[in-house]
Structure formats: structure tokens, C-alpha cells
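Chemist: These are the structures in question, set out in turn.
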Structure I
Amino acid sequence: MRPMARPLDDKRLRTQICAMKASDADILIVPGYTNSGPDHWQSRWQSRLKTARRVEQAEWSKPVREDWVKRLIEEVNASTRPVVLIGHSLGIPTIIHAVPQIKDKVAGAFLVAPPDVANDKIRPKHLMTFGPYLRDPLPFPSMTVASRNDPFGSYEHAEDIANAWGSMIVDAGESGHLNAESGHGPWPEGTMVFAQFLSRLTPR
């Protein structure tokens, strides 16, 4: 896995050099469609990080954009420390659509395997109701990790949307959808990349 394009500029990097620790933040795990099972890296990270909790949705298999966004906003507002978001798949458009309401409390977002929710070939098709992505620059630091053979979205799409957000893009190679099914249960490389990202953040 190697960083690609859009490095943080010097000014932003200087403001983020304060080395935030996981214990300094409320870490919100934002899973995608059907939730992340016990073998998924999100679940493993949640069990290891004392300040992490999952944004639970009432309906995982029939997601409704407005409901998912509302739940995320509620969890961010309930947080007592700076928030770091860890989103996978459909959790990413959920985060992006919530940005106007959560931007003041979020210290950073780690975004893994963004689906192309504007692609009419995506299945199940109702996932398109989470699109299109907002393309405004994000008001907090972010990192986007994308695969070269993700069935839910091309690397080119991920790179394009990350550039629009001002997000650092990380090329994960041919890693499928970066989930348990693609062999990314423990995902040690992801742990290292997330730790590096976290160390660049500063409380808001």
C-alpha cells in the first residue's frame, strides 16, 4: 500500500503535527451496507480501541440515506472529545452527507473503499440513493484508501472524489472491497496507515 497524489500541503501538515492519540478522540466506526461482521477489520479495530464505538443503524440491509445520516449526526453530537471517523463503503457517503452538521466536532476522517454511488450498475441498486457525493473540499483532514479492483467502485473514481475532497489518497493495490471477504480481516497495513493518519491530527 503506497501513498498516491494529493500530499498534505505544508501549512496543513504543520497544524496537524501534534500527534493525536486514539485515547484523545471519540473514534466512530461507520460501517457500510449490511454492517461489518466480527471478522471485518472495523470490528477488530473497535474491540482494540478503548474510545471506539460503532454507529449502529436500525436497518442495515435496507439502508435509507436520511436515517443513516441522522444517526451519525446524533453520535457525533453525543461525543465529548474530538471525533475521528472511520468509514467503510456505504459509510463514506453517509459521512459526506453529514459533513455540514458535524464539521465543527470532527478532527479527521479515514475513508476506506468508497463506492461509486452514481454508477447505475451498482448492486443492490438502492445504494444509488446515497449519491451523488458532495464534491466540496472537506473542512477537516481526511485520508481515502482505495483498491484497484473494488467491485463497488473504480480506483479512478476514488481518486477523483478524493481530489475533490482534498483527501490524501492511498493506493491499496488489488485488494477487492477491503473487507473480510477480500481477506482484510486483521489488515495490519491498514492499522499502520491509520496510526500514521491519526498522528497528523490535532483536536478541533
Structure II
Amino acid sequence: MADCAGTLRAVLIGCAGLMPADWAALFGHFLMLSLLAVGGAITTAPDMQRVVVGERAWLTELQFNAGIALAQAAPGPNVLFVAVIGYGIGGLAGALATMVGTLLPSSLLALRASRWNAQYAQVPAVRALHAGLAPLTIGLLLATGWILLEPAARDWRAGALAAATLALMLRTKLSPLVPIAAGALAGGMGWLG
């Protein structure tokens, strides 16, 4: 479907030729991931990548990582990357499927949980649950970082840039936009593969 690019079809439903079962799978997977997104939607990026790149081949590894980078650099909520991934797979319909799948269950659960938490916040078991979720969130964020850094392992320059970015972020209060701009400049100049 190379002739699909740039058409109204590409904008509305993408060029991947998804069948109804594919749309249901896309929506259902993001629905399920929404319930696992302890620490935000970005913590589920490794499983998103496993399915949309590895199993279904709806996106390449480069498209997936570029979608996350683009959404993270844009102003707005952190969850925007889900819409960018969905759009890359299936146009506006894909963005809608992934965003509704991501936002619906987590929003309903958050509303219910906040009411429950307000009622039982001082119960020792609830306080222990809160304490236990912190290391889980950190582990999920580390897994996300590992998946996103995997392509850099193939190019020592990209690995060096990632290491320099990490050091800069840990040692300074510099805006994350500075290393993002440096990475964009390095890629634009052809310094990175």
C-alpha cells in the first residue's frame, strides 16, 4: 500500500490495512495496559513495543522510538505518546483506539480508587500498598529506559550521547529540552546512525 501515503485514507485509518480483528486487538491491548500503568503510561512502553513492533510489525523500532521522542518533546500531557503510536499504526482511528483504550479504564479506576483511598488512607495495609508501589514504578521506568536505549547499543555515538544526557540530568537542573535539542541536532547533522 505504498500509494496510500499522503491520502485521506492514511490520515483517517493509516496504510497498514488493519482488519476489524486488528482494531479490536489494538484497542484491547491498550485497554489492558492501562490497568498496568503504575507510574504513568510511559511505564507500559516496553510491552507496547513488544506488541506493535515485535509481534504485529505495525511499526518499526525506529518509528516507535521516534513517536515516543516526538510526544515527550511536545508540550502537554505525558500520555501523548500513546496517540502518536496509535496514529502511526492507524491514522486518527488508531490514535482514538489507543487513547480511549488507555484513558477509559485508568480514569474510571482512578476515580474509584481516589474515593476509596480518601476513606482508608490511614489503614496500615493501604500505607504499605503505597510504599510498595514506589519500587514497582521505578522498575517499570527502568524497563522503559532499557527498551528505548536498545537501538543506541548498535551505535557507540548514540550510547555516548545517552550516557552524557543521563549524567547531565543527574548532576544539573538543566531543562530536559537541552539534551533533546542536542540529540535532534546530532541526528539531523548525520552524526548518529
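Chemist: Of the structures labelled I, II, one was used to calculate mean count of other Cβ atoms within 10 Å over residues 27-34, giving 19.4. Name it.
Modeler: Attributed to the structure labelled II.
Chemist: So P(r) over Cα pairs in 5 Å bins from 0, in percent, computed for just one structure, reads 1, 8, 17, 22, 23, 18, 8, 2, 0; which one of I, II is that?
Modeler: Attributed to the structure labelled I.
Chemist: Ranked on relative contact order in percent (Cα under 8 Å, 6 or more apart), which label among I, II comes first with the largest value?
Modeler: With respect to relative contact order in percent (Cα under 8 Å, 6 or more apart), the highest-scoring structure among I, II is I.
Chemist: So if we calculate distance in nm of label points 7 Å out along Cα→Cβ at positions 91 and 131 for every structure here (I, II), which label has the highest result?
Modeler: II
Chemist: One of I, II was used to calculate distance in nm of label points 7 Å out along Cα→Cβ at positions 35 and 51, giving 1.2; which?
Modeler: II
Chemist: Tell me which structure, out of I, II, gives -9000 once helix-only ellipticity at 222 nm (-39500 (n - 2.57) for each DSSP H run of 4 or more, over all residues; to 500) is calculated.
Modeler: The correct label is I.
Chemist: Still on this model: For structures I, II, calculate FRET efficiency 1/(1 + (r/R0)^6) of positions 107 and 123 (r between Cβ atoms, R0 = 41 Å, to 0.05) and state which one comes out highest.
Modeler: II
Every number here is computed from the coordinates shown, using simple stated rules; none is lab data. These figures come from a predicted structure and were not determined experimentally. Cβ atoms are built from the backbone, for glycine too; each structure is taken alone.
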